[in-house]
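Input: structures, listed below.
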Structure 1
Amino acid sequence: MANTYSEKQCVISGVGQSEIGRRLPRNGLQLTVDAVKQALDDAGLSRSDIDGVSSWPGQMQHAAPGFSPVSITDLREAMDLKLSWYNAGIESTQMSAIINACMAVASGQARHVICFRTMTEASAMAKGTRSSVQGTGSQRISGPFQWQLPFGAFSASSWVAMVASRYMHEFGATRDQLGQIAVNARSNAVLNERAVYRDPLSMDDYLASRMISDPLCLFDCDVPIDGSTVIIISHKDCVPDLKSTPVHIEAVAGPLYGRDSWDQQDDLTRFGAEDAGKMLWSRTDFSPKDVDLAELYDGFSFLTLLWLEGLGFCGRGEAAAFVEGGKRIARDGELPLATHGGQLSAGRTHGLGYFHEAVKQLRGEAGNHQLSGERKLAVVSNGGGNLAGAALLRRD
């Protein structure tokens with residue numbers, strides 16, 4: 001394929017991740033600076049080399065505590081960065097931080113762009129300040145909530161559970177099949193010393209756990225954490241000067257074809273994963289059969305099923321059967337999945353954690369949870385609903 005798409009001009013030059021944990025004694029900015037310093041060292045770059053910063057969702061006036069604790073301005077001032085380009089915005093997929101950085105680098109707006117995502121939700125919850133639900137006071141309910149709250153759909157767990165119920169009804173999927181996503185993630189997390197939850201999880205444990213929003217139980221929901229992840233996007237011309245093995249960005253996709261509301265799709269069982277998958281594969285000569293590992297979004301386990309179908313690893317309605325028994329998605333299976341434990345066990349790094357893990361695996365630097373054999377092509381996905389993004393990462 002002609003080398004025309006902007007992302008093909010870019011590489012991931014460095015990655016960094018702060019300590020990840022529950023209720024850490026450090027604030028979001030401290031965690032972000034830690035991750036940036038790691039990424040700079042990983043790439044062999046200095047602060048003065050950075051001329052761009054990209055984040056999602058950026059500064060938000062009405063964000064729930066801990067959801068977006070660090071703005072681009074916070075980071076720029078803390079590290080005295082001189083920026084020729086910067087970007088943040090919530091009305092897009094979480095992957096927009098990466099996609100927009102690629103476009104900036106390819107167009108010459110910036111040379112080296114820090115992409116970061118920081119969360120301190122675990123600490124916020126511990127203080128009892130996490131609630132973001134409208135309508136608990138006397139104010140008028142607005143936006144999508146005015147159609148959801150009267151029916152008890154208070155959070156994403158309710159919205160995803162509704163779609164999962166419809167999917168199970170249409171395709172005959174079972175909780176035993178769905179549970180393989182959580183059990184597989186935990187089996188990988190056991191080997192990952194940085195994962196939040198590392199105790200083994202059996203299918204019996206999964207089925208016996210408390211229900212959150214039927215059919216989603218406790219282990220179907222990802223784990224709120226405190227932590228920060230940083231990915232540095234650089235122009236491919238910089239490769240000779242980099243310290244670490246670069247990972248090339250083969251393709252990215254972040255389309256928005258349907259409605260934003262999770263409960264207002266033409267087909268509730270499709271979501272944006274299908275659109276992102278079609279766009280991703282249209283931008284590369286690779287296909288699903290070439291992928292060596294998959295870091296697919298598991299904010300809720302059910303979303304992973306939609307990503308498996310949307311990215312073409314199985315047909316419509318076949319994802320539950322694809323993961324049944326867990327062999328195909330295991331570390332030694334045909335499609336190793338959530339190799340660090342995913343957000344279900346390693347923690348809700350909210351998108352960029354999958355990039356961090358994919359880069360480490362492709363470089364052979366994942367430590368105790370490194371996959372066997374050489375891995376050269378990884379697919380990463382972010383998001384649920386229609387705000388879906390996907391990326392294909394390649395190592396030479």
Structure 2
Amino acid sequence: MAEIDFSNQRALLIEDMAEARILQKKMLTDFGFKQIELAMKAESAIELLRSNTYDVVLSDYNLGSGKDGQQLLEEVRHSNLIPNTSTYLMVTAETSIEMVMGAIEYQPDGYISKPFSQALLQRRLLKLVESKQKLYEVNHALDQKKYEQAIEEAVKVVEEHPFLESKCSRIKGECFLELKQYDNAIDLFQTALKERKMPWALFGLAKAYFFKGNYEEAESRFRQLMLDNRFFVNAYDWLAKCLVKLDKKEEAQATLIDAVAKSPKAILRQIELGELSAELNDFETSEMSFRRAVFLAKHSIYSDSSIYFQHLKSFIGIAKEHELSNRQVDNFKITLKKIQKLFGDNPKIKSGAYEIEIELFITQDKLNQAKSAHLLYKQDVEMGLAAPESDRFKKKLEPLLGESSEES
């Protein structure tokens with residue numbers, strides 16, 4: 001392994017525990033780093049990442065209250081806060097499948113488990129950074145979304161460093177998918193699979209068939225991948241997409257239920273399961289999925305009022321089938337309060353919350369409560385705190401409440 005000069009590299013250390021922060025900073029200093037910045041919380045790390053570029057990011061998984069390491073990495077990837085040329089190493093004392101599967105979906109460059117020695121951290125960093133340096137031109141092209149150039153650079157890397165052939169083949173395959181050159185992608189992934197049965201190659205092949213519209217072939221490959229590696233959770237997501245395309249929505253739902261059981265902290269997967277379940281009129285499952293999504297949304301980059309609204313709407317579906325349990329009533333009230341607290345200064349969202357609450361009361365034949373909520377709604381409209389009722393909502397209310405929405 002080649003010696004690497006860290007003295008001109010910039011590092012960001014994200015760790016909430018003071019003792020660990022001091023120890024890890026000393027390790028990085030001993031490795032030769034001269035520019036080391038510290039963050040104790042994910043939120044402060046995000047501020048630093050938005051205004052600076054770091055060569056190495058060392059982030060703990062447990063970061064106290066607020067976002068955890070997975071949610072930080074989720075935002076880093078979503079907002080492109082670090083380039084592909086940088087190295088992101090996740091540090092964790094956690095060993096649960098939930099943590100590992102949750103974080104791995106956002107692809108840190110590596111993991112290291114506490115407690116670790118200085119020698120182990122140095123070996124891990126040297127290996128990762130050395131690989132990044134050899135792939136610099138490839139990753140630089142990827143950062144600029146110049147996929148054809150990235151393919152050309154990957155070919156050059158393999159000529160000079162044959163041991164990186166597998167990594168470069170994977171990058172080339174993903175570039176072919178981005179360029180919508182699906183036949184080229186299929187050829188590459190099939191060739192890779194002939195040499196060695198690698199999960200990334202089978203995953204890429206299945207996606208290529210999916211994008212070509214060959215859903216049966218894609219389904220077969222995704223199922224094979226799941227059999228080979230039951231913790232390759234992204235394969236479950238894509239299998240569900242195939243099954244929806246093939247009009248096998250119940251099977252798609254079952255697949256997503258398996259996926260969230262393996263990796264429950266993936267908010268987008270919870271939302272997808274909630275939406276599909278609502279489409280199938282399985283509002284109990286929809287409610288459960290959106291409840292989890294609402295919980296995860298608190299510290300997620302994907303937090304949006306629509307998640308809260310969909311959770312509230314699921315209770316209306318349940319109420320049409322049977323009386324809500326006390327726990328379900330409580331959960332409805334909790335999410336209603338959250339949406340009012342987080343988005344209550346938006347008149348349109350405030351109106352939406354009122355309308356769902358009123359509709360639920362009507363569905364439950366609680367007309368007096370519906371009328372009381374409607375009165376508060378009209379008062380907020382008059383004060384400019386809520387948007388005026390839509391014509392559709394007015395027509396829906398008049399026969400049910402026995403009053404005109406236009407009356408003061």
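Quick note: the coordinates plus some simple rules give every number you see, no bench work behind them. Values in this document were obtained by computation on a predicted structure and should not be read as measured data. Cβ atoms are built from the backbone, for glycine too; each structure is taken alone.
The table below lists the values:
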| item | result |
| --- | --- |
| Which entry (1, 2) yields the derived value 173 for volume of the Cα convex hull per residue in Å³ | 2 |
| Entry that produces -9000 once helix-only ellipticity at 222 nm (-39500 (n - 2.57) for each DSSP H run of 4 or more, over all residues; to 500) is calculated, selected from 1, 2 | 1 |
| Entry that produces 0.45 once FRET efficiency 1/(1 + (r/R0)^6) of positions 93 and 197 (r between Cβ atoms, R0 = 25 Å, to 0.05) is calculated, selected from 1, 2 | 1 |
| Comparison of 1, 2 - label where distance in nm of label points 7 Å out along Cα→Cβ at positions 165 and 189 is highest | 1 |
| Of the structures 1, 2, the one that 0.45 was derived from, the read-out being FRET efficiency 1/(1 + (r/R0)^6) of positions 85 and 221 (r between Cβ atoms, R0 = 30 Å, to 0.05) | 2 |
| Per relative contact order in percent (Cα under 8 Å, 6 or more apart), the highest-valued of structures 1, 2 | 1 |
